[in-house]
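Once you scroll down, you'll see the structures, which are given as structure tokens.
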Structure 1
Amino acid sequence: MSEKFTLELDDEAFTLASGVFPDGAVWLKVTDPLPPSARLMRIRAVALRDMNDFMLLAQLVEAVRHVTDVTFSHLELPWLPWARQDRHMVPGDSFALKVFARQLNTLGFDKVVVLDPHSDAAAAAVNNMVAVAQQHCLLQSAGLRQAIAAGELMLVAPDAGALKKIHPVTKACGAGEFAILGKERDLASGALTGFSLLAGDVAGKAVLIVDDLCDAGGTFIGSAQVLREAGARSVSLYVTHGIFSKGVEHLLNNGIDAVYATTSLTSPALAHPQLELIDIDAIYRAHRG
């Protein structure tokens, strides 16, 4: 479990160990000697998925501060857990992002750096949050950067949620145009219907759907079908956060020619000839300058 976390004090890396007690409680400790003081504590927490992961993060923060007088503390949190449940959607459910953010805020980070957050509500819920915009994540792929700038790929926003991000992506990438798709979702069941091409001429073009998140991929499979019916010669997909709950092959077998994702959630060990993984370390290094 400790592989989810990295700790640096004034740019020096420290070794961590973690495990589970017989009663199911998780534990974490820093195995290297900690200094009496440090100007900057930087923790990276990758692919946090449940409250056990949060408990490990909280233990790491407490363990360091118990020994080390830390001046500034930064958390690099590539994927913001519970960001998909960013409001009350149906009677009886919870605003889970707010619940998680309250817990995260107790750790007192001076900066929480999130990659392409799924929800605009995140900035209001998480104290001192800094968002690394979608275009800055995508542009760490040299292949995508060059292909888009050369006009070899046309960008596509798959729905209204992605539309608000496609304008800065288009500008940053030097793209000349983009297409817009629409869909309908039943909030109670999650079922998707009514895929349509709302704007943009994709006939004869290689297109790249751009979004922040892929779970099972229903949005993108439906989008690919509409794009191909409109004459697109190839359909690729970029997502910052790849859950891929049905596997990357599910996408590649259903109309997607290539997939690009960061390692925020996708394991760096995942390999496929039609998959390119963008290292989050490169994104964070570029962000820090």
Structure 2
Amino acid sequence: MHVRAVAVTTTALLGVALTAPLSHARTDGAGDDGPTVVAHRGASGYAPENTLAAVDRAAELGIRWVENDVQRTRDGELVVLHDESLARTTDVEEVFPDRSPWKVKDFTAAEIARLDAGSWFGPAYAGARVPTLEQYVNRVERNHQKLLLELKSPGQYPGIERQTLKVLANEGWLDRRHVAGRLVVQSFDADSIRTVHDLKPAVKTGFLGTPAVSELPAYAEFADQINPSHGSLSMSYVSAVHAFTGPHGRPLEVLTWTVDDADTARRVAGYDVDGIITNKPDVVRDAVD
């Protein structure tokens, strides 16, 4: 990560944060003023993560935002899967026993399409497949949902930012309606998010992590969201983030992850976060509604 250092003291920035008005507005939270609930890898507490079934389960629960992870196959197809290895969430060890460590980047799209991505979760999902990004966004569109797309380990996939944007464009996801309120691209890699912003400035972006307050002005040049783990979160940090204006002229937002219980959901909602990413979106929604 290469983020330009900014010579501003943490104390001074926190002073600004605590006095600045919090005018950030949530597009579709749990209530009129509550945080947006985002289904982590789909409703992954109830269906196999990152499958179309998990997208559909989120829709059935009334959850409009889903989060996913995008990687690239050996022959250049973008697929939706979290781990670098296929072993945990597919039957790859049975189908290709001699291909350890079974990394996504070492398999073709056709090979991955053969894998069962549902049985590990439960017999009801036997035969579920690893979706391509094209299949995934089409399902999200069909369900009238919104997408928080994570570029997973982009350093392993040179050019994945441009390729992802191309797929999104081909599927109609870079028009004004989508970029205005239905799409955010995030990553743990700041350089990758900066690249997305440079390639398509209209697209909202998020950085996964907890940068020092003194670094926030640099992140605000290319990121609309700062998305930390709930374990690293405090009310003062959320206020500090909200004090800065992002590349689209609005206060930076905070989406926190991964919250699956009501008590934690209420705690972080009390910090005035803009969104909560969760495997159990119904639990979080009911807690903060």
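Observations on the structure shown:
- Entry that produces 19.3 once Kirkwood radius over Cα pairs in Å is calculated, selected from 1, 2: 2
- Among 1, 2, which structure scores highest (criterion: FRET efficiency 1/(1 + (r/R0)^6) of positions 122 and 138 (r between Cβ atoms, R0 = 30 Å, to 0.05)): 1
- Winner on Cα Rg over 2.2 N^0.38 Å, for residues 34-161 alone once structures 1, 2 are ranked, highest first: 1
- Which entry (1, 2) yields the derived value 2.4 for distance in nm of label points 7 Å out along Cα→Cβ at positions 50 and 66: 1
- Parent structure of the calculated result 23, given that relative contact order in percent (Cα under 8 Å, 6 or more apart) is the read-out and 1, 2 the choices: 2
- Given 0.15 for FRET efficiency 1/(1 + (r/R0)^6) of positions 106 and 170 (r between Cβ atoms, R0 = 30 Å, to 0.05), calculated: source structure among 1, 2: 1
- Origin of the derived value 3.1 (distance in nm of label points 7 Å out along Cα→Cβ at positions 82 and 210; candidates 1, 2): 1
- Structure from which 1.0 was derived, distance in nm of label points 7 Å out along Cα→Cβ at positions 218 and 250, options 1, 2: 1
Read-outs throughout are calculated quantities, based only on the coordinates presented, and are distinct from any laboratory measurement. No experiment lies behind these values; they were computed from the predicted model shown. Cβ atoms are built from the backbone, for glycine too; each structure is taken alone.
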